[in-house]
Structure I
Amino acid sequence: MEHYLNTFERFILESLSLIPTSLDKLEAQTGVKQNIIRKVLKTLCDKKLATNTEQYFALDENIQMQLAEKYCKKRHRIHEIVDIVGQAIEANQMQSLGNFRLKKVFLSKQQLIGMKGLFASLESLIRQAEDQQDVATKDKTLIYFGYSNYSDVINFQTQKDIL
């Protein structure tokens, strides 16, 4: 059976480092209450992704290799994207934030080229922002964007349902 990291597990894992970290510091980094952090850390320790020494937690020394080999496979990345975007959409709707939109529109060839240019600019902005990784995990911004041909999505779903 395939095991995926859920949103909380990924969030806490991203806040850990090889240097042991206290629960207080993890709470400050994540904005998540310590009782929830403890539960998630127990699961991460059980999965051998984190270690626990007294009141300090750290990434397992072999975590980089484990993440690369196990949790960064394509199907895990897809699961993560679906999980995070789904939760972001739900939170957005529940809180009436209005900063998520899905539009079904026809784009001419010229408009599609223009949109791809905007995406390239956004990618450049994201690459610059990725260099600033010394911020608390809770202060990071989730950015999601993309486009698909509507019929491609429907055809993919049809193929999936048949299999």
Structure II
Amino acid sequence: MKKVFLLLAVLLVVLPLSARPKLELAPRASLYISSVNVGIGADIIANPTKKIGIRVNLAELIFGDYTVFSLNHPGNLELLYYTNIADIISYLNLIFGLQAGDVTTIVTLGGGAGYEASLGKGNKLFLEPSLLILTGDVDTDVTLRLSGGFKFGIF
């Protein structure tokens, strides 16, 4: 986890300035459709350039079939590519996660698209459907994640 934050800090300093806030906090609610679960959490997004962002899940409370509180569940690091496709899609995201446990290791791959609506200086409302593929030692689970929330520019 330290390496992820160190990488984010280096990217913020080295890469050129962007018109977007350099750092955003994004509280969100998510609906996971595989076995139906609901999550409430927050992400932090580093925007080192105008077109690229890196998102890390800070914390999430998931409840439904089970209840769990986790920090960076399931170890995801997401790459955001900001675009404007027909004024509908504001960004595309690629998801990679690695969660090592005592018995199994879970690899997460996925992607999706997001829509942002500006609420003023550095604040945005977002809606994002994503497809997550989680693979473990035996099972492969495909989950549709529908997320929505707010992004607040920190600096």
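Assorted remarks:
- Structure with the greatest value (metric volume of the Cα convex hull per residue in Å³, for residues 20-107 alone, set I, II): I
- Answer label among I, II for the case where distance in nm of label points 7 Å out along Cα→Cβ at positions 36 and 52, calculated from the coordinates, equals 1.9: I
- Origin of the value -2500, where helix-only ellipticity at 222 nm (-39500 (n - 2.57) for each DSSP H run of 4 or more, over all residues; to 500) was derived from one of I, II: II
- Structure responsible for 24, with relative contact order in percent (Cα under 8 Å, 6 or more apart) calculated and labels I, II on offer: I
- A value of 19.1, 61 for Rg and Dmax of the Cα atoms in Å, calculated from one of I, II, originates in structure I.
Bear in mind that the values in this text are calculations on the coordinates, not laboratory data. Predicted model only: the values in this text are computed from it and were never measured. Cβ atoms are built from the backbone, for glycine too; each structure is taken alone.
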